[in-house]
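Nothing in this text is a laboratory measurement; each read-out follows from the coordinates by a stated rule. This is a predicted model, so every value here is computed, not measured.
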Structure I
Amino acid sequence: MSETESERRRRRWINLGELIALAALIVSAAGVWISWKGSDQDKPTRIVEQRQSIPLTLRGKREDDGTRLAISPVEASHALESLTVKLPGASPIEVGSDGELNASDVKAALPNRDKEPKNRTLSVRAEITARYVEAGKEKSASGTYTLRYQWKGGGLFGNDSLHLVSLSR
């Protein structure tokens, strides 16, 4: 069984194809080895999501027909530690971590205002300073808010009472 010239030529091309495939395999193995050796120097990449700090904004909710105003952060991730309300010309009112501002404290801080119109919503600027916790870190913030209130007449005995209406930025 002797081979013809065309069979020899075909066998040569098969050998050449095998050599090219073997060379590609060697190049690929070398690439994998270089990549593996280079990864020893790299440390694992840690991806940590960093949360952005959210500024403190407060809201006031009227309670007990205006005898109290519950002041709380708008953002649920903020926890109040202390709250101080400063009205113009008055000493600061320490509210505390519960955020309960009493109308009697505001009435004492607003001297000579009982001559204001009754049953009409009035307002005063209030500087509020708060210490709070966000994401485990203690922070402080202050801002100017508008405190709205009403004087209500006392009837026969003329005992005026102050009712808190709202707190806004």
Structure II
Amino acid sequence: MPKTARAATETATDTYVAQLPSALLQAFQANNRINLYLIENLPAPAWREKTPEGKGRTIAAIVAHMHNVRVMWLKAARAEEIPDQLDRASVTPAQAVRGLEVSCRALESIIARAMEGNGRIKNFRPDVAGFIGYLIAHDAHHRGQITMLARQLGHPLPQKAMFGMWEWGSR
């Protein structure tokens, strides 16, 4: 069949467009796995160490904030499953990992529902694609803060972990 005739008979399911909802959800899931990878590779002494100037959040507090913002959006979207917030002063790395896993699953649910429906997330504009972009950008911003703070505290992440955070295809 000539190329133009084939193109004319293609349906939406034959194109990448049909795969886009799944691909966006997979990107959000990969983003979360990178968060967990960062926590797992963070030198333990850096977790609660105060910032060099005594101002700002500890790494534990930054990670708690990442999860707690997700909880805020779940509440705003009136999700069925709303996990507990994490206490920035007492959260452990293991609790943070569990919290991020639970908040990721809850967000996946509202994202999937929006993709199956009208593409909207309650109380967020413009749409579900923008919401996923916002969530990934927020986490990436704080991953950058965490890696910089760990270095400033004298506990840099291993070079392998720094490069590993960019290996989305294998995380």
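Have a look at I, II and say which one yields -20000 for helix-only ellipticity at 222 nm (-39500 (n - 2.57) for each DSSP H run of 4 or more, over all residues; to 500), as calculated. Clearly, the read-out refers to II. Given 94, 24, 19 as the derived value for Cα extents along the principal axes in Å, for residues 27-122 alone, which of the supplied structures I, II does it correspond to? For Cα extents along the principal axes in Å, for residues 27-122 alone, the value 94, 24, 19 is produced by structure I. If you line up I, II by relative contact order in percent (Cα under 8 Å, 6 or more apart), the top spot, with the largest value, goes to II. Each of I, II could give Rg/Rh (Cα atoms, Kirkwood Rh), but the derived value 1.08 comes from II.
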